[in-house]
Structure 1
Amino acid sequence: MKPPAGALSKVPEVTLGFWVIKVLATTLGETGGDAVTMSMNLGYAIGSFIFIGIFAAAVAAQIYAKAFHPFLYWVTIVATTTLGTTLADFVDRSIGIGYFGGSSILFLGLIASLAVWRWSEGSISVNTVATPRVEIFYWIAILFSQTLGTALGDWMADINGLGYEGGAVVFAIGLAIVAAAYFYTKISHTLLFWAAFILTRPLGATLGDLLDKPHDQGGLEISRFVASGILAAIIVALIRIVPQRAGVHPGSRAQSA
């Protein structure tokens with residue numbers, strides 16, 4: 001289903017700057033989520049409740065807005081990454097499902113959310129995000145992708161013995177493969193967008209863990225609050241410097257998936 005005539009997209013044009021800010025936002029989600037649940041000793045359940053409230057408020061403001069607002073959009077993205085961090089940790093660790101079980105459940109949730117979105121609207125292209133109903137589908141899918149990415153990042157770094165640097169390299173290679181497929185294959189750009197969107201989250205998760213985890217766990221042991229503040233400042237600076245505008249998105253070129 002196409003947006004109504006004259007409707008404006010509520011998400012930014014997907015450029016290199018978009019992906020740079022996205023990786024930084026997911027890294028901030030990791031350090032910020034851990035700051036609340038670990039450094040403040042609130043635990044994953046309470047931390048998740050706090051970030052559910054922030055996420056709900058941000059999404060409501062985003063949907064209520066009549067046009068694309070860069071800072072509001074990226075605040076909402078950060079809200080999904082922090083909530084994704086605490087939810088994934090709660091499912092994997094507090095409930096005890098483990099990384100494989102948690103990742104499997106979240107993957108199925110993501111596929112289901114995208115399938116319902118496509119069934120309802122006829123496309124999962126972000127180019128169609130111009131009505132409240134589509135925005136709801138969009139943010140639900142993003143929340144699942146952010147939470148899944150957190151679980152995948154922890155699984156890769158902790159279970160497979162790659163460490164945070166090794167995990168980051170694996171996901172960076174995955175993103176490079178997706179980028180190559182975007183430019184050199186005829187694979188749906190919509191599907192490649194969502195693949196890249198998912199992969200940026202575990203990349204950010206492993207980078208965030210690298211920054212704030214203790215030395216004996218392979219991290220740099222930077223204060224989670226300091227790391228979060230620095231990342232937030234860089235994101236704000238990039239939003240002001242890098243052009244942020246609603247525009248044409250992957251999948252809009254007769255490739256609706």
Structure 2
Amino acid sequence: MGKVLTQKGFGVMALAYFGEPGLPAQLEEVPLEYFQSALTKLKTMPGVDSNHISVISVSKGTEAALLLASEDKSIKLVVAASPSHAVWQSVNREGYATPKSSWTKNGLPLPFLLYDYSHGYYPIVNFYLGAMEKPVDEKTIIPIENSVATVILLSGGKDQFWPATAMANKIEQRLTAKEYKYDVKHVDFPDAGHGFLIPFATEAEKKQILSNMNNMIAHFGGTIEAFDEAMTKSVEFVLSQLEKNK
């Protein structure tokens with residue numbers, strides 16, 4: 001992402017938030033202050049217009065991005081690809097016996113939705129589908145209506161990780177109900193799966209991405225042809241929106 005955007009003339013901070021030295025080993029109880037601190041640092045860097053900040057996120061990272069945009073008015077564009085409308089339980093690959101929140105604020109865990117296993121254990125999207133059939137605590141919903149950003153939602157209708165299209169629709173419905181004053185743009189690719197926003201600088205890079213993805217497409221959902229279309233069109237669309245936010 002950073003390489004492609006830099007070539008297009010954008011200043012970029014690519015931020016790891018777990019699984020690296022000095023960071024939480026698992027995507028569990030990650031402090032939102034970490035993201036805010038990075039954003040504050042970004043604004044001080046040469047060439048950065050602190051009044052035109054964009055945040056790009058994919059999958060689980062959309063929770064953090066939308067939460068951040070809900071609080072920081074300097075963010076004028078937030079891209080959420082394969083998004084969530086709520087805070088879900090953490091992703092701890094060492095075990096799920098004692099679920100925790102994915103994020104904390106002021107040292108306290110944010111309220112979160114639990115997985116529901118009543119639909120079975122595969123594909124993973126079943127964990128979320130079951131949970132979304134139950135009454136949902138309003139405190140777990142991301143208050144994106146507090147943002148002042150253009151909200152870009154990208155989803156795949158055949159997503160097998162989580163129901164991105166349904167959750168993007170919930171974001172849209174919430175913003176409509178709250179009479180959100182800023183732009184909301186939802187681009188859905190009905191036959192695509194999960195995580196297709198992968199920038200590429202050359203056609204050779206694109207072919208390599210598709211070659212690597214071809215062996216995993218059943219896990220992500222949809223077809224490789226739909227992934228190709230979604231990847232290409234979503235990258236073009238996001239770049240066009242970033243240009244508008246300059």
Structure 3
Amino acid sequence: MKKFKTIVFDIDGTLTRSKLPLDEEIAKLLSLLIEKYQLAIISGAGFEQFKWQILDHLPNGSKLENLYLLPTDGTVLCRYNGDWQCQADPAMSPEDKTHIAQAFENIFEESGLEKPKKLYGELVEDRGAQLNFSALGQDAPIELKEKWDPDNKNRELIIKILKNYLPGFSMRIGGTTSIEITRSGIDKSYGLKKLMKLTNFSKDDILYVGDKFSEGGNDAPVLALGIEYKEVKGPEETKKVILELLT
């Protein structure tokens with residue numbers, strides 16, 4: 001494999017199943033990889049989710065100084081210096097958040113999709129510079145989530161409708177049931193540009209590993225940067241990529 005300096009990972013569908021913690025094997029592999037490379041993890045999730053999904057499961061002694069965290073698509077950037085220190089872009093305005101939440105109020109009726117009989121947690125979560133829609137609620141069981149939209153068609157339909165209500169905003173498919181809404185131009189390419197500026201690494205130094213590169217997917221904006229990438233279909237395939245990088 002080509003020599004890289006920085007390996008960047010998505011979370012849900014790449015390092016973990018949706019909103020589940022790292023398993024022990026992949027946590028150990030990441031700890032080995034961070035000895036050899038600079039690592040970055042980017043996701044639409046907030047920092048607290050990074051903590052319980054990723055950080056809490058890395059082995060003691062992991063070289064966290066070599067790890068960059070990019071929550072909410074890089075609108076937050078965190079570095080470790082004895083503890084985690086994060087710098088965040090300004091949050092969306094209250095008016096924008098209200099406008100986005102209202103756009104989702106009747107989305108099931110307008111799309112013709114069956115409205116869930118039960119919501120598990122919030123339908124739309126406020127993540128500061130991003131709002132996240134999760135069709136079954138933010139805390140839905142993984143077994144239900146993975147059945148709801150396996151081919152992304154439900155969310156493609158919802159986004160098509162939302163574009164009529166939310167001009168000036170970006171909408172990307174993420175996770176298993178989620179749609180990420182940000183200001184126009186805020187996506188994972190924005191976060192990676194910020195990372196490259198901070199590290200002085202070029203696009204040729206970076207390998208990106210993710211699971212949603214098709215049109216409308218939240219990893220797709222990375223393609224425009226010309227960064228080399230590996231598309232995976234879950235943590236088991238990600239483990240194989242890491243093992244290859246370690247050889």
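Where a number appears in this text, it was derived from the coordinates with a stated rule and is not lab data. Only a predicted model underlies this, so the values are computations on that prediction, with no experimental measurement involved.
Matching task: -23500 is the computed value of helix-only ellipticity at 222 nm (-39500 (n - 2.57) for each DSSP H run of 4 or more, over all residues; to 500). Pick the structure from 1, 2, 3.
On the way: 1: -23500; 2: -11000; 3: -9000.
Answer by label: 1.
If relative contact order in percent (Cα under 8 Å, 6 or more apart) is calculated from each of 1, 2, 3, which structure is the one that comes out at 24?
Answer by label: 3.
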